[in-house]
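Please treat every number below as a calculation from the coordinates, not as lab data. No experiment lies behind these values; they were computed from the predicted model shown. Cβ atoms are built from the backbone, for glycine too; each structure is taken alone.
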Structure P
């Protein structure tokens, strides 16, 4: 991507450019980006610098050449989480989804791993980067560069590497082929093998500034409600785009959570509501696996926003509710006596989902525990 196509992150862009110009780019880097600060765009920017040189890039930009055209380079390779298309001995690898990936890069460069996996119509399957994929990486990166220069491998969703794949990749990073560069992008650093991380220079992305987000929104020529965007995005361009597009997933998550909350409050005086909570759990269990995890992320953020209001830090409150539900009225029910248990409930449910636990049992437990926690009395101050 061209520099102007990346929202903010000027310091990192300068840093990456200088490393390329001075031939000081480490063979392995990991861009840590959990919420849409620009990990993939920055990796693409670095890759173009390594393959074309910034003089060529700037000349192409001035001539009006689309940056996507520069990505069509024989020495630029991509790896990302995939799911098996068909059962059998032949394993699916990234190249099998090349056209889908090209479309994702063109239209969702700030998308998350979850956004990518959703493109694959994975259902309840979880994307993974397996050993077969790493074998192909070994093969590609040991070939002679087509243009006699550098070779670049971008690994998107590096925290989705299986343990065996991570160990196999580690051997390659320990002794990288000449003029080869590995740019890893991960969302959950704890999901990566520590020894693999130790072989990479970590680049931790920070939130995009409000002024840069405001400038980016202005370039989109969107006026309605755009003045509120910088304050509710918390530095994430992905969240900006979600809010501007009024994400149908977010609205569905909101309705689903509010339905559970209303039933949970009734549970203390009406034991029959337990049936409603179990029926709610069936709805949550029918979501695709990646959507279930996204719902839990949404629910955790919902509780965080309620906590901010409860602790009278309204200046930090930046949550958008699409229905008539009043989060201000709900906020007092999130307090010091139940905050930790609520957070742990979200995190534990997500943890067990990752390990393929039965979703109906998980969400039944989730609904019942949520009801118990919310009906915990607030301490008298």
Structure Q
């Protein structure tokens, strides 16, 4: 057989396959409940109850309908079905109280965008805020959340035991919940979104040592409240960070500078001046939260070009310090994507009744002066 004939037969075969696929699609699109009922030998009402997983269907009737669905290759339009219900849904989001330009603002923006995208499904989102390291405030917050009878909840967890009190009640009421930022698998969330904090801290140390490998001492900035850092994620990042340093640079001294959680610029300036005046050999610093700009801004105002700090999150103040050179690197957490994905996951599980991915680690993206302007906060 000549090459031309083979090619012609190949083209004809492809054309036939395309026609068959189009026919199959059109055929599938025309399948009606009435057609399924006729094939199964049951009533239209029985088919409707099976399709929507409603009660009052005998086992033999259900098996007949399921067999007919399989034979006819029926694929339900879950979006159309959900819209047809014309039901409204309330999703609550439980977040820590925060300042403007914080990482949490990106999450809120992502949440609102997801609600906007799904507005045809009558989804409403309510935010509930609690004060970190205040157990009574967290209990008060989740009590109000439960009182609103939500269909689903997004939670930034508190300490595990007090969070368990909340999630036990959600499980008892069969309300699905998604964890954001901190993963606590023992509490059995529907899903989780956030970075692998240990790996993130390990990666941060590795990147810092690309420019600080010849140093004898580095500074670790920690923002504290009541003797604690402000999130479980930061604790886990520090474990990863120190793990890398012990493995690869055990002789570099890590000196901590602890600053207050809600300090003023004047208070920070006093602490930073005293620190750098007494640690002349420190040229590289790191913080495992979104407040690198506290140091970055101080360095710029005092023309200290011999020192840089590395940190987290593409908030505006950090981005400006990165462009100006006082921040060396930033690690982006994609907060907008996290917020959007949490609501979208509740939507898929509750409204569309689809299975969802239980663990979703966000990318660990390194930002520098050279690529910062290409980063898109609202990218999905």
Supply the structure label, taken from P, Q, corresponding to FRET efficiency 1/(1 + (r/R0)^6) of positions 168 and 240 (r between Cβ atoms, R0 = 30 Å, to 0.05) with the calculated value 0.50. Q
For Rg/Rh (Cα atoms, Kirkwood Rh), the calculated result is 1.00, so let me know which of P, Q that is. P
Please compute FRET efficiency 1/(1 + (r/R0)^6) of positions 120 and 160 (r between Cβ atoms, R0 = 25 Å, to 0.05) for structures P, Q and give me the label with the greatest value. P
Distance in nm of label points 7 Å out along Cα→Cβ at positions 288 and 336, calculated, reads 4.4; among P, Q the input was structure P
For FRET efficiency 1/(1 + (r/R0)^6) of positions 48 and 104 (r between Cβ atoms, R0 = 25 Å, to 0.05), the calculated result is 0.05, so let me know which of P, Q that is. Q
Across P, Q, FRET efficiency 1/(1 + (r/R0)^6) of positions 200 and 256 (r between Cβ atoms, R0 = 30 Å, to 0.05) reaches its greatest value in structure Q
Top of P, Q by distance in nm of label points 7 Å out along Cα→Cβ at positions 40 and 368, largest first: Q
When you work out FRET efficiency 1/(1 + (r/R0)^6) of positions 56 and 112 (r between Cβ atoms, R0 = 41 Å, to 0.05) for each of the structures P, Q, which one comes out largest? P
